[in-house]
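Each in structure tokens, the structures are laid out below.
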Structure I
Amino acid sequence: MHLFLNGLAASAGGGLTYLRNVLPHLSTRQGVQVTAAVSPQLRRELGVLPQVSFPEINLPAGALQRFWQEQTTLATAIRQSGADVLFSVGNFALRKSPVPQVLLSRNSLYTSTDFLRDVRRRGEHGLWLETRVKGSLARRSIAWADLTVAPTEAFAQELRQWTGRHVVSVHHGFDPVAFSQDETPLAGDIRQKLETDKDALRLLYVSHYNYYRNFETLLRALPGLRERLGGRKLRLFLTCRLRSEDNPGSYRAQAAADLVAQLGIADMVVELGAVPYSRLHRVYRECNIYVAPAYAESFAHPLVEAMASGLPVVAADTAVHREICQDAALYFPRFSPEALGARVCQIADSAELSQALADRGRERSRAFSWHKHVDELLNLAANLLATIDPVRRRSGRAS
């Protein structure tokens, strides 16, 4: 079976994490050939993979411009590759795919009323309109695809309600060996920040700055949390900087930076900046509790990474977070800084609870496997090919 994987839209966060893990696994499968359209940066990072070829396809950086060019040029590349099935990884499908198409839909913003309300409140009218336009294209994409796959059952249910279409769920995976095998030291400035105040209660949040990750609720929780902790020091480590130019996308981080100053918590917020994915395991090991305040998610890879690293988790009470963590986390109403702080204190005040959550988390993380994920994708592709019109299958091989 020959797969054409369109990952050109993956530029940061979960999209890159997905491709970094899935492509090496696909490269080891007997009888599977892959043509992977990805960014030049990711091509260089992945290097040479058996059975995987990387065509030179350069598209505009903007999502809408890229979408338009994909619609007009990608079909030719698919035909020339001789692929049997197209996997569209970036939320948008090819309208007239020459071969059967599986859409991997993972952007929860298009179905999130919280996000639209948030950007309106911030006066981001351009972003609100852009999200609505992209949401319309994402919704149409589910109709254009032969099969749509969501990374959690909770998000699949959202998509079914949104479109009235059949959507299946296949959990993303995790590979603990691959995640922790790189022993390259952290950069000196990051290492120095992590080595100070070892006696503090150390919270961690792994994310670029953006609105739906709900940084502001987390920041507002810190003053009250500091009071509850008495004299114990508190540090929140962020794998980003609260400067707009240091984060992907058009999200404006200045409001969060201003909030840090207004709340008087600059001494508690440690901006590590971006940490290479292969070295993130070292950051998890240096912290005590993982916090996940996001109000919109479709999977959330850092939750699995945190659980596998033995960190107790405090997460916003969403269906996706509960599906991923189950009983390995404490949950709080997603816009309540007071409740977030209270959950952190529960863990900080009880070594028994902390250990129980850590043990449950390690066990829960074992349920996620990239090997299993790829198996399920290949089965879906094979079943799709078995039911599709043979004439259409042959059309994809035409040059």
Structure II
Amino acid sequence: MSLASWQAAEKKHLIQTYDRYPAALSRGAGVYLYGPGHKRFLDFLSGIGVMALGYSHPAITRVIRDQSSRLVHCSNLFYTPFQAELAKRLAALSGLDRAFFCNSGAEAWEAALKFARAFARARHKRGRVRFLALENAFHGRTMGAVATTFTAKYRKPFAPVMPGVTFVKFDDVADLRRKFARDVCGVCVETVQGEGGVRPLSREFLTEARRLTRKTGALLICDEIQCGLGRTGKMFAYRHYGLRPDIVTLAKPLACGLPLGAVLATDRVARAITPGMHGTTFGGGPLACAVALKVLDVLESRGFLTHICEQGAYFMSRLRDLAQRHKSVKEARGLGLMLALELKNDDTAKAVHKRLLARGIIINRTHGTTLRFLPPYIVTRRHIDQVVDALDAAL
């Protein structure tokens, strides 16, 4: 089928929830995606952070082939291979104790909110139901997730959403202190905001959030769905800050394209959850968990995180050079291979994004003026140079 035929079929039969780019994709290999007519794209978005190991990774493909011939799914009423081992591995890497597996980041975040309220009720009996979330936060599209998501366009069409959420100015310690009180059950943060423009939190802000929550028994909940599992050069972004949250949510790269999300929690939090309080039909199935274990093998292999740090540092240096030379660029920012170039107006950002796509380079534009880069971890300087040179020409 051609791009035009795909577009016509979707227009007729799909609920129109996506404003798709004018390109079609049919296969991928390494850092490249391919469309009809052998059109090749250099992917610096990784399926919005999902395909962190690139496409058709041989070790991942082998696990999918082998495990799919044995057992793809059975209900969570039974013990299955891999789920407990994956929980054990994630606990050891994160410094937390237990895991719950689901299907997506939004489901993981929804579960985290439920766990926080359950913990508050079990510990404090009543009255602690309020969440603090951050301006420009994005946590997903389910009702609890949109309630903690700042941008009005995600919340207002579905109002009233879950009550009890107060938004704090991004990275504003004074505002956090003003709005924090004993009725707060959880402080919700993305360690590095993704959709909000690739904005890392400061050490001062996250440390103060940890201090306040520890003082009252509230929970610090870190959304690492986009910034976790190696994206910033450490296995978890909060490791840059020298602290441990009470709950962490994961998803995107966890099973390299198969649907899998996770909630990691301390034993103290996990004791508030008993059988029947929460669950999932598909989450944590043997196929997805087998793949996730192989993803962790790759991430933990010698030199892999160092490679991410080195490529990220080189990419950042080249983006900062662009920021110095082009008046239309406001700043470059990010951590590891989660980077952004913020431009001074929407029209320039739209035009640059469009020109890169026409040159066969996939990035995306978020928060209006921000060009976001989430390349596969296997990128090299050659790929980075190609993207930066294209950006230079477009700017």
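Rule-based calculations on the coordinates, nothing more; no lab input. Note that this is a predicted model, so its numbers are computed, not measured. Cβ atoms are built from the backbone, for glycine too; each structure is taken alone.
Here are the numbers for the structure shown:
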read-out	value
Percent of Cα pairs over 17 Å apart, for residues 280-367 alone derived as 65 - corresponding label from I, II	II
Among I, II, structure where distance in nm of label points 7 Å out along Cα→Cβ at positions 248 and 344 as derived comes to 2.7	I
Parent structure of the calculated result 1.02, given that Rg/Rh (Cα atoms, Kirkwood Rh), for residues 176-335 alone is the read-out and I, II the choices	II
Among I, II, structure where relative contact order in percent (Cα under 8 Å, 6 or more apart) as derived comes to 21	II
Which of I, II leads on mean count of other Cβ atoms within 10 Å over residues 80-87, largest value	I
Which entry (I, II) yields the derived value 21.0, 63 for Rg and Dmax of the Cα atoms in Å	II
For helix-only ellipticity at 222 nm (-39500 (n - 2.57) for each DSSP H run of 4 or more, over all residues; to 500) computed as -12000, the structure of I, II it came from	II
Entry that produces 0.85 once FRET efficiency 1/(1 + (r/R0)^6) of positions 104 and 352 (r between Cβ atoms, R0 = 41 Å, to 0.05) is calculated, selected from I, II	II
